[in-house]
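Below, each structure is written out as structure tokens.
Just so you know, all these numbers are worked out from the coordinates, no wet-lab data involved. Keep in mind that this is a model prediction, so the values were computed, not measured. Cβ atoms are built from the backbone, for glycine too; each structure is taken alone.
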Structure P
Amino acid sequence: MMSVTEWTQKYKKKVVSASKAIQSIKRGARIFLGTGCGVPYHLVQELAKHAGQMADNEIVHLLTLGDTPSADPKFQNEFRHNTFFVSQNIREAVSEGRADYTPIMLSDIPELFRQRRMPLDVAMIQISPPDRNGYSSLGISVDITKSAAESADIVIAQVNEKMPITHGDSFIDVRDIDFLVPHNEPLREFQAAEIDETIDKIGRYVARLVENESTLELGIGALPQSVCNNLLETSVRDLGIHTEMFSDSLIPLIEQGIVTNKKKTLHRGKVIASFAMGSEKLYDYINDNPMFQFHDTAYVNDPYVIGQNNKMIAINSALEVDLTGQVCADSIGPRFYSGIGGQVDFIRGAKRSEGGKAVICMVSTAMDGQVSRIVPRLSEGAGVVTTRGDVDVVITEYGFATLHGKTIRERALSLIAIAHPKFRNDLLEAAKKMQYVFEDQVPFLVQGTYFATEYETQETFKTADGPLEVQFRLIRPDDADRIKELFYDLSEESIYFRFLTPLKSLRRQTLQDFYNVDQASDISVVAVIQGSEEGDVEKIIGAGRYLLNRNTNEAEFALLVQDDYQGIGIGTFLLNHLMRIAKSKGVEAFIAFVHPQNQPMIRFIHKTGKVVESRLSIQDEEYLFRLKL
């Protein structure tokens, strides 16, 4: 092993100015730049100053921030950028054809360098000062930077005392660096966009999917910040983090004991990431902090590795989603806007995970509300980043559509239900033309959400088999098949008493009547349990509704509970829930029509203690009950 004296002597010989280091770069060379906030900004500026000695130089990178002088049109004969992710500062150059975009999974990029399929002549990176053994940390940018530094013919490193020392596979031997350029300067900082009401709603829906002991992919930006903020308001605990990148939003989750990493099934006790982008506070927080381990993206983004985390929740975004569930995330039509990044890596990793969820989030509209992001078909030229077979859940500010294992008809109905209200029925008409849904499918609500939290609640009921968790929520158009299953699970007696006729089948029109209600006056609620251990298969075991007569301000109500779940209080809870909703809307009374032989229902209504009138109809065919709210 080389002694401290020997490596420090070699170190001193490699110390040069930025200008001298840049002069080693030949014309026509391919130059790699470190990632995000770890970009060696001093070297980048110096590179632009030496443009006169350059020609046909290719600059390769994953993500750069802020001023990128080499992308200026005046340097197009000297430099051409080739990016794996189209960030804002390079988007115009790509759009105008002055820069290239290479679509690739983030997990595949390191091998692209190591196997010399994209040979690198120069890697310009940023590192911390070396420790006493001669090892420097790549700090906040390990990602594809480590593989680039290991593969390039020439490595130029800006040595910056501001670069945090991070743990994990983040170190590089200064003996393997050709030029060392000491230059201290603040690291680039990243500040997420402001969280508006729409983003907050999406974050709230995402937070509802997170269970205790889940492991999250977070990312950066307003949406991950919103998810983190909303998780602070929940009771979830012992979350873990396995993500390609993170920002300041992670710190409060750790400080409040929500993220502990103690229950992770892989790298227990550690936050696993490949790069970080945020504020100086974040960089100070992760500096020499053993909770954080940084590895390159060939490891962090490997779906096989990701899938070893139980309850892995991958949270990603989209620009468009069509009615079958295809996701476009890197282009607006033929114009490249971002990149594949780690979306497919993490979505497929989450699919491998036991109890995992692959989630796509987006605002329902674009261009100031002029266009819907949920579309009948992807725009011409738009690319499919994530296939219709990969996504579990799509979330907008109007709710979430569960796609996994669902038919095209169910997917289309679910996605239309979370589209912006003003586009819902246009989407429905398009779905009918493509024969995705039935031609007689009833129209959608043209305002509000099917996921109104004020109508949602949860209750635990005692059964012979133990406690039963039941969720009560508004019915949705995509519940049609679940309602049909409820009907065929009913006894003939229950069917007769509910519909006052011995139905042998459920007509589609009758089925649609269940959810074709005007929420301004009518409400239809279902009782739902999870039908699998994974918790993503819903089963409707009960339904209740009321229809308001505006002339009398009284509402007719009806209840239905599957035979196997009767007698444990679900019907009582369902009726009380409907009453609370109706009373909040100013409804004065409930009316019920009950078959005289339906003694269980008659006793049930009397037990409410709210009956103010009961009488038999003239034909002796049904009882009328009036309940005061």
Structure Q
Amino acid sequence: MKPAKKYIIFDFDSTFTQVEGLDELCDIALDGKKNKEQVMEEIKALTDLGMEGKLLFEESLQKRIRLLSAHKEHLPILVDRLKAKVSPSFQRNKAFFESFAERILIISSGFKEFIVPIVTDFGIKPANIFANTFQYDTTGNIVGYDDENVLSQNKGKVKLLQSLNLQGDVYVVGDGYTDYEIREAGLANKFYAFTENIHRDKVAEKADHVVPTLDEFLYLHKLPMKVSYPKNRIRVLLLENIHPKAAEAFKEEGYQVEVVKGGLDEEELCERIKDVYILGIRSKTQVTPKVLSHANKLISVSAFCIGTNQIALKECTHKGITVFNAPYSNTRSVVELAIGQMIMLIRKIFERSQQMHQGIWSKSAKNSFEIRGKRLGIVGYGNIGAQLSVLAENLGMEVYFYDIVDRLALGNATKCNSLEELLSTCDIVSLHVDGRPENKNLIDEAAFQQMKEGVIFLNLSRGFVVDIDALVTHLKSGKVAGASVDVFPKEPKTNQETFESALRALPNVILTPHIGGSTEEAQVDIATYVPKKIIEYINTGSTYGSVNMPNLQLPAQREAHRLLHIHKNTSGILANINNVLAKHQINIVGQYLKTNEEIGYVITDIDRAYDKEVITDLKAIEHTIWFRILY
């Protein structure tokens, strides 16, 4: 028995195109006229009322035509405008329309004069296009429409479908109530509310499915589409007040985005991570092995900050989850804060300001110094430490640095051979180390003992690198003349929680709530940089800038399908991949491989024509961690 023939019915206005044709015609016809704005608002309101089922369609159409004041000569202009406003997901899936033209019908309450020139460009046959037609007076003015056409009448689409008597399965894709009426009348198997251009709540409520793009409809029906996976299915979870520009970037790409203002504890995140593809965090949220065990669809974790010690990187790697961060975006902000705090502390500005607020006038130069000529010791000479070195030297400071990695000195900075050498030499010590476990309590009681009497101390790196009790002891004794701390071993998850620390209420101590990188400029840069890396990874497979995956920057994908294969770094995997491809007689257009000590990443571009069984065989290769296909 042959399977039932399938018919797909598409609406035109606000579905095939991003706009309503009559609204655009009105905009053209009334160009330069004083009442244009008022008339356009009336027409748009009538359109919405008709599409939402709040006004009988026939009445809505009659009133709009009366308001139009359009002429035949406006129609070519309208057609050109509409061709530029075909819905993006329709544009990218033009090949689908051309391949399935026999099954596709355009049924619209709009007008053939502007619909036919648009949809026939997509291979749709004129005989499969059903719409209204205008009527003109002797000078070409549009004065009405053919009211004998059922599509100009109430429930016109229902009447038309009844007359067509289609034998087979019928699926309707549209944005209006008149599209739903086909399903309501029992003439369609399902109605899909199309929301790429406009979301009408009443229509969406009635739909069997809401499809944000044509890709989603094609995916549901296993029909060929331009992209390998509908972007609207990619869920993004952003925590900890990440700048809104990040959410905007993901939404523009078509992803579903959920934003949570504060951080989440382990149990909460275990619950929320289900079905999430992209997780965005800052420094407070801990992405633990337990959290990752609940992440059934996660492909990327993104740290919207520099550090990644809050993420279980090894477990992410073993699961094929790519981790990105923002290693440079807030460097300047942290450096400027460090410079500012050095000056505040060595001049005792903060302490004097507190006295002034208490009404105490204490004008004196005693124990107030310039930073010019002072010795600055920078512990950790990465991006932040190096930039601080340059700015501090420009302010007249002598710069010393210590790093466990052999780094090139900038300017006249002096490299110290040990941490003890730096601590015993410098007047000001500023920490800029990373979050590796070995740095826990790097600055402990012994380290403070090694520092000069009256040292100024700053920690803008990680909270756990300093023994807070030892710092408090030496602040109280005067060994440390002033301190600035921006990071703490335990920090509140939200702004509503109380901050507790033994450092509170001590004089000449500046406490800031982990705001080293919290400037508008830095947060905008981070919120732009990180999504760009993730979107590039999802769209092309490029891992350049990842902290845990082999870094590959890939050329553009052209006329090929791209196979992404992440596997344990074991010998013979590449040969096994190529054996599978050879077995299926698949031509390799391009191939790229990179490994690290734990995993390998192979990207293979192949001709688009291939037996789908090859995908199953590639996934079955021993030691495969993760596989994805892009097209």
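Numbers at a glance
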{"item": "Structure (P, Q) behind the derived value 14.0 of mean count of other Cβ atoms within 10 Å over residues 143-150", "result": "Q"}
{"item": "Structures P, Q, by distance in nm of label points 7 Å out along Cα→Cβ at positions 223 and 415: label with the highest value", "result": "Q"}
{"item": "For helix-only ellipticity at 222 nm (-39500 (n - 2.57) for each DSSP H run of 4 or more, over all residues; to 500) computed as -7500, the structure of P, Q it came from", "result": "P"}
{"item": "Entry that produces 1.00 once FRET efficiency 1/(1 + (r/R0)^6) of positions 15 and 191 (r between Cβ atoms, R0 = 41 Å, to 0.05) is calculated, selected from P, Q", "result": "Q"}
{"item": "Among P, Q, which structure scores highest (criterion: FRET efficiency 1/(1 + (r/R0)^6) of positions 471 and 607 (r between Cβ atoms, R0 = 30 Å, to 0.05))", "result": "P"}
